[in-house]
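Next come the structures, one after another.
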Structure P
Amino acid sequence: MKKAILSILACTAFAAVAAETPVLEIESGKIIGVPTDTGCAIVYKGIPYAAPPVGNLRWRKPRPVEPWKGVRKCEKFGPASMQGDQDKRSFYYREFFSDGDPERSEDCLYLNVWTPAAGSSSARLPVMLWIHGGAFSGGFGHEMEFDGEAFARRDVILVTINYRLGMCGFMAHPQLTAENDGNGSGNYGLFDQLAALQWVKKNIRAFGGDPDNITVFGQSAGACSVQALISSPLTAGLISKAIIQSGGGLNGPLAAMPRAELEKVNEELWNLAGMTTLEEMRACPPERFGEVVSAYGKSKGGSVHPFWMTVDGELLTRPLTEAALAGGQLDIPYMIGYNKNDMSPEAMKKAAVNWSLLLEKQGRTPAYVYAFTRELPSYPDELKMEGDDKTGAFHSAELWYVFGTLKRSRRQFTAADCDLSERMVTYWTNFAKSGSPNGDGIPAWKPCVNEDRHIQILDVTD
């Protein structure tokens, strides 16, 4: 525990001067951020990385940002993508969203950068780009469990992004495919992620980052996104390492849908709404999207999820497992894992291990595989409500630990939890630095190979 406290209080040599808050010049203009609460880093909030995808740009690939004049103050997080209100009766609302729904807009293509070395272009610190989960229909890059200060204390830059979700980001439709000269439709949210990656590659040096050392990591739908990106022919030279948390591997439980199937569903959805042309669909106010989807769900006798990533033929040219078997994923270091009480823990375990063994068979570096098994402690009695005392290592439970944000949770974490979080932040940032999670002062982590199918257990210790 003493080690964890010292780490929390300490700033790096870079972070010690972070409070100077320099004006940075990026390709679209000048920006200024704000110091974090401890002054260990500067955070630049709400930087636009692509043009607003509104009007005629709805359901098109992201376009470049229009440059601005003067200095843009990056002191407020940008809007999240259009999505429904959080259900206040749900467990995940109580766990991660109790501070309320964010501002939401079609104009959502913004990212955030936490850096301890702003303005030091020669620092060349490793960069980690986070892709949030939420079933491709919810979530945002500044949820309460996400923060870059713990990374900055270890001389690692964190970037989090918002990308188009649901109707805005993952609608495939025959008319959109025809408009795209038959080259496919859908995956606009994945193209946003690609645009964010390209933005980081071009601009991160101004923040003290190394454009040749970018680790992409994500959880759940964000993990699916990571596997899509490392399987795409469009990401060569952009990603140096990847971490896949609860949502990837070989024949994993989450996969891309066939485009023809997704196009058929969305054609039916819009036809039911009485909007049969792209002009009508693009003129539909985004506030009506929920109504359109709800009506379609009722027509099918229940709730539906018509928006998902698909094999569009451009960003994704084949299913993820097919790409892996053909050696089509990037040849880079990987970490991959799951939680003990995840959505499909046995399927995720099998997918992670088999993927690492496939890498080894292909002559590539096998992956570092983990299982997060810490059963989270309960809430204090005065905060408990019926149905919200869920414990266990549930889907998403590791996020508090990965980002070092236990203090933001209402759970009764212990000194051992703080130590586990410190260990996990160190594993993740070590991996970003060198391609291996190993380092001084933490238990060794072996890669998962055929002769030793090692899975690193992440749990509290006595």
Structure Q
Amino acid sequence: MTLVLDPLSPALLACLDHAYIDGQWLPVTGSERLPVIDPSRETVVAGLTGATGADLDRAVAAARRAFPAFAATSVAQRIAWLERIEALMQERAEALARMLTLEMGAAISHARAAHVPFAIAHVRAAIDVLAAYPFETLRGTTATVREPIGVCGLITPWNWPLYQITAKVAPALAAGCTIVLKPSELSPLNAIMFAQILHDAGLPAGVFNLVNGTGPEIGGAMASHPDIDMISITGSNRAGVLVAQAAAPTVKRVTQELGGKSPNVLLPDADFETVVASGVMTAFRNVGQSCSAPTRMIVPRDRLAQVEALAIAAVAQIRMGDPLDEGTVLGPIANQAQFNRVQEMIEAGIADGARLICGGLGRLEGLSQGFYARPTVFSGVTADMRIAQEEIFGPVLSIMAYDDVDEAVALANDTVYGLGGHVQSRDLEQARAVARRIRTGQVHINHPAWDAHAPFGGYKRSGNGREYGLPGFEDYLETKAIVGFA
């Protein structure tokens, strides 16, 4: 097949009615049309045909057939394939970035600087882990052997679509697993481009399979499928619960990266002139559509007025608009349903008595078309308010005040979630002490650089299992003890 190089190229459009199964693009048996909408213009740019359970069965059968041979490949062989995938992603980075802008509204600058390079970094991290991993260790006379778990069903979301695909596919391939991927039906086109990259990298037929469709139709069938050994899902809590319930009768492994309501604790000695602006931008990165976005800024009560003024000033510097404009910082919300959710939660904040200090309801001024939510900051937010407890997934920040550090930590931990967290302080030892007390799977101190090897996952209702780096790789392995080996 002609390489899929450009968004909406004839070759890509030809794949919209197909699944990638056993090394081929095969027509799906479904008839449901799933529109792909450009959120900046609210126009349908493509139509996808949803697959059916029969299509999924074909993909799972292909992955099952391919598993024994692929599991037996050498580390060197798998590294060679991953390096080829990495190189092809680098070659096609601009096309991938433009596709993400088209189908989910990421500002082109952000797609180029984060979405695509971070996705590539997951492939490189898998290579690095694989190259040094001891698959067999000996203690006394017992050998402990780590082996690929089998056929993996991977379910990925619409908000960081390519990034989440490689966070799952790369370590699964590195471990020697075979794969059936179901990306979000709301942003599926980058997944088609990625499937073509894996095809062009020369992966053996059946090792990677792509089936597009809805969560209820395909995701649920994957979770309950008796020939899938593991499910890894990134998505909402509701979807994670449904997948776990469907998977239970087959006792397969289920790893989940779900919702978050992450705190950003500003300690009294922090450089407020710097960290407030950074905190606003981190919360609003990807238009706030990140499960680990630090959308609760927890600040000393005696600095509240200063923080409010600095937050308002930071929002005023954000340029929103056409995501293809090189100067745009934030584009639109990715879809109509999520735009409506953001509006609902802004209404809830007002109704609960939080003080709206900037932004608010409705579309961004001057933009009558596109899902452009206004960057919004509330202050005077208390822990009993919906905006302090529920994941919003949009550019909405809640400022909460504390009187002492113990209260700050209590506020940080006072949600059902435990995915991410941030601490700001000039005193690194003090920041470390607070970070240790925050019950989340990842904590950032003083806005560090992103690390593809840092384990990512949740406490509490934010999920189980870990992605990225060594722990993410090991989630795709089984453990075998051979007693009397030596």
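No value in this document is a laboratory result; all are computed from the given coordinates. Given the structure is predicted, the values throughout are model-derived calculations rather than measurements. Cβ atoms are built from the backbone, for glycine too; each structure is taken alone.
Source structure of the calculated read-out (helix-only ellipticity at 222 nm (-39500 (n - 2.57) for each DSSP H run of 4 or more, over all residues; to 500), -8000) within P, Q: P. Of the structures labelled P, Q, one was used to calculate relative contact order in percent (Cα under 8 Å, 6 or more apart), giving 15. Name it. Label of the source structure: P. For the structures shown (P, Q), distance in nm of label points 7 Å out along Cα→Cβ at positions 88 and 120 is largest in P. When FRET efficiency 1/(1 + (r/R0)^6) of positions 320 and 376 (r between Cβ atoms, R0 = 35 Å, to 0.05) is calculated for each of structures P, Q, structure Q gives the greatest result. Identify the structure, out of P, Q, from whose coordinates mean count of other Cβ atoms within 10 Å over residues 216-223 was calculated to give 21.9. The read-out comes from structure Q. The value 25, 59, 16, 0 for P(r) over Cα pairs in 20 Å bins from 0, in percent was derived from one model only; which of P, Q is it? Derived from P, not from the others. A value of 0.95 for FRET efficiency 1/(1 + (r/R0)^6) of positions 40 and 408 (r between Cβ atoms, R0 = 25 Å, to 0.05), calculated from one of P, Q, originates in structure P. I have 22.6 for mean count of other Cβ atoms within 10 Å over residues 56-63, calculated from one of the structures P, Q. Which structure is it? Answer for the origin of the read-out: Q.
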